[in-house]
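**Student:** Once you scroll down, you'll see the structures, which are given as structure tokens.
Quick note: the coordinates plus some simple rules give every number you see, no bench work behind them. It should be emphasised that the depicted structure is a prediction, and the values quoted were computed from it without experimental measurement.
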Structure 1
Amino acid sequence: MRKAILFTNIIILIVAIIVCTAIWPIYGFSILGLAVFGLGIYDITQTKHAITRNFPVIGHMRYLLEMIGPEIHQYFIEDDTDGKPIDRNRRTYVYQRAKLERSTHPFGTELNVEADNYKWMKHSIYPSKLQHEQPRVLVGGPECSQPYSSSIFNISAMSYGSLSKNAIMALNLGAKAGDFSHNTGEGAISDYHKHGGDLVWEIGTGYFGCRTEEGEFSPENFKKNAVLPEVKMIEIKISQGAKPGHGGVLPASKNTEEIAKIRGVKPHTEVLSPPGHSAFKDAEGLLKFVKQLRELSGGKPVGFKLCVGRKEEFRDICEQMLITGIQPDFITVDGAEGGTGAAPIDFSNYVGMPWEEALIFVVDTLNGYRLKDHITIITATKIFTAFDIFKALCIGADVCNSARGMMLALGCIQALKCDTNKCPTGVASNDPAFMRGLVVAEKWERVKNYQAETLKEFAELFAAAGCVSLRELDRNLINKRIIDDVKTYEEWYPTIDSGVYFKEKMPA
């Protein structure tokens, strides 16, 4: 911040000098000389910055270039297929569909089809009839009295506070218009979520919207929100891929009076969610909590979201399902590549199981314990394109969510300023100066368009594969190259037969 202020002052000074030089050349050059001399004296005598102390005046160019380095890289250096965390081709994919622009691509693929980890689907020379109606999945097990008919492509968890109120309103209006669901994130339900879109209420470790003054879970406060007609499902967030085992972070700059009231916390302070839940401490406690929330909500679908860490802990949950007879209605699988507004870099880079391995493990483990039939698998990591959805469903997911894809549809440019409250497009900023750029009446339609156009392309892929039912999607339909060896996902990751863990020792 101090660097930015310094550079702003320097730019203002330079502009003033140029104007003075144009009007009064002699005085202008004199002022310029004095300014440069003064800056040089300051640089030589200051002790904080080695570069400007050793290279007065010109050393400031290093900080200026560093400040605009990400923009230079994104707009002038970055390759269409290599950008991180989301490459330019995928960003363009979202923008084109959100704006209903031309979505064709000329001259062939830009991907290296000989590269390690390249994936492709099998098509059929006998394609099926194109289905124009969006497929739906019924979420809710035997103990659920209010099952929910879900789209296979929805808005993933993003809280109000992390996102602006304009962004939340646009997302919810888009979900309403497109008949898909909007996950609230762990930041509680705000008035901006209540524009007619179906809600999945996420309950995190901070219990925002259902907490006591001490931060513990409050059944009474939970029930007030859970019975709202727009709340269709409840998701217990155990962990998320971007920062598993860490808990959420809301910077003080984003914690306004309004947001603090919604969450039940002190305003203008950094809000740190605990790493773990206080309402339960083990697998049995988790399942009893699922049952409690289902009863308090009047029988709505209740599930949990996690990034897989220790495999034995998930197996323990499955075993407890058999022992207690309590099953969640759904499980959301997040991968270590998941996104967030703010997280410690080591957690983002090195903690948690990557998405593909995690999804395969969860699906196979549930199958092995004969539990998959009544549990819907939702997945939510780097889902942007129709092929992403097709691949996830072939691996074993039932429903896909997207967070960053929906942010791009809102106008996000991947400025990587989510944690600063200075998002230039107003998607992830509560500063009115930035938020005004996100016009709700314009952006909600883009959210609806992106979801609908992506599912249209999914339908085309589905027909190209010769499928007529979602149940036909399996691991045999996707090929994967590892080094020089090409196999189907079924060959790389053989499907675990239902109930096999009752008959033989579990694999390591």
Structure 2
Amino acid sequence: MNMEIRNLDGRPVIVGGGIAGLMTALHLAPEPAVLLSRMPLGADASSTWAQGGLAASLGLDDEPLLHLADTLAAGDGLCDADVARRVVQAAPAAIEELARLGVRFDRTPAGALLLGLEAAHGRRRIVHAGGDGSGREIMRALVAAVRSTPSITVIEGVEARRLAVDDNTVVGVLARCSVGPVFFVTGRVVLATGGIGGLFLDTTNPLGNCGLGLAARAGAVLADLEFIQFHPTALDGADRPMPLISEAVRGEGATIVDETGQRFLQGVQGAELAPRDVVARAIWKHLSNGHRVFLDTREKPGPTFARQFPTIASACRGAGIDPGHDLIPIRPAQHYHMGGVAVDGAGRTSVSGLWACGEVASTGLHGANRLASNSLTEAIVCALWVAESAAGSPGGRQKPAIASDQDSPDDPMPVRALLSGALGLARDGEGLKAAIRALLPLAATSDPAAVGLMIAIAAFLRQESRGAHYRTDFPHRAAVARRFEFTLKAALARLAST
């Protein structure tokens, strides 16, 4: 029997304790809200691990239109230009809001924000906090702000397992905690559950990340699922998740070489600072040809490496590497999902009473390929829009409805090898069909398999190469850019018809 919590008085329930969830709760204040977190706040969240900062046009030589142009170029024809424009215009104010909340951004001796450069940005516009510990510092400030806000009820150690939906309207959240199932009766839910790193063997994300299944089972429309970004420079070792080596290191002059010392990216436009998908595929191809690949930081940043990038330096030391004297072995790893729950400009999904924010959402900002450091900016900016929309919506029907406590297993281990093989940096039709056949019988009872199946179907349908999606059997970009949006039910119907 489930324990039912009905005395929420119409409060929205936010699922996820990363930057998107925390900011949504803070923007809702003083309206009461409930925030559910699988782990203690700040622990095991992608936000905490984020090394890159936030992109915003703050330099004297920069402006939102330049930031917009870089964002649209990286998105390879699939960005929603209106959404992108709104985000980049709101980005500077979002930085100011974080500073007001206590985030200690890196600054020059004169007190100005220190701006960094990352791949595919035409200007220095990346704001960091604590060098390569931006996510940790932002989370520190936001967790403190949330804990000191009386209107926010934080419930930790609770994992959302299913959204209860009646007539395409949210009526509650089924969760599990140490004492068993618990059902939160609510007509407003905000998903802020992160990405899909738990579905891949090589990933820089927490291995428990796969909250997209909640939306899929609820019947929400999902979009752009095939676009998965692989970071070019993860520390090549035994640790999983893999320690990330931020793009900011290359922004400070580090180069990519093989075991012979050759800079094999020199012939690529942009070289080490080319778009992430270009750099990642070049490294993957070089590795596939039997080479080893390294990041050379011995001259740049050189002796200042540990001071500029303390988190990365610590990870390297743990692997017996001194970045000031040694080459750092690297390989690509799954890093970010451009796809997710399709939302409108206010973060509303196709299910009434359900919003999505952060990496779990597909806003249209990133298109086919995320521009570096736009993701934290998106989470901060969109959290305000989501909060304003949720605050202005009625609490929904308080229909007494207890979801079944027979929720689906969420262990992604059985599907990791399948997805890593078929949905990596290079894909082909036969591999995708094989993955679909293998995932189909698992999808009925496994959320990770259901999400993986939808991603595989989207990748199979996209018979072109665009952004982060590369098909060896369709290596060219199609003349017309199309977005694929569908529900889990529609994806299965599409599969049956083909």
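**Student:** Figure out for me which of the structures 1, 2 the number 22 belongs to, where relative contact order in percent (Cα under 8 Å, 6 or more apart) was derived from the coordinates. Write out the running numbers ahead of the final one.
**Tutor:** Details: 1: 19; 2: 22.
Answer for the origin of the read-out: 2.
**Student:** A value of -0.44 was derived for log10 I(q)/I(0) by the Debye sum over Cα atoms at q = 0.07 Å⁻¹; which structure in 1, 2 was it taken from? Write down the numbers at each step before the final one.
**Tutor:** Values: 1: -0.44; 2: -0.34.
Of the options listed, only 1 reproduces it.
**Student:** As an exercise: helix-only ellipticity at 222 nm (-39500 (n - 2.57) for each DSSP H run of 4 or more, over all residues; to 500), calculated from one structure in 1, 2, equals -9500. Which structure is it?
**Tutor:** Values: 1: -12000; 2: -9500.
The value was obtained from structure 2.
**Student:** Let me ask another. Output the label of whichever structure in 1, 2 has the greatest value of mean projected area of the Cα convex hull in nm², for residues 128-279 alone. Please list the in-between numbers first.
**Tutor:** Numbers: 1: 10.6; 2: 12.9.
Sorting by mean projected area of the Cα convex hull in nm², for residues 128-279 alone in descending order puts 2 first.
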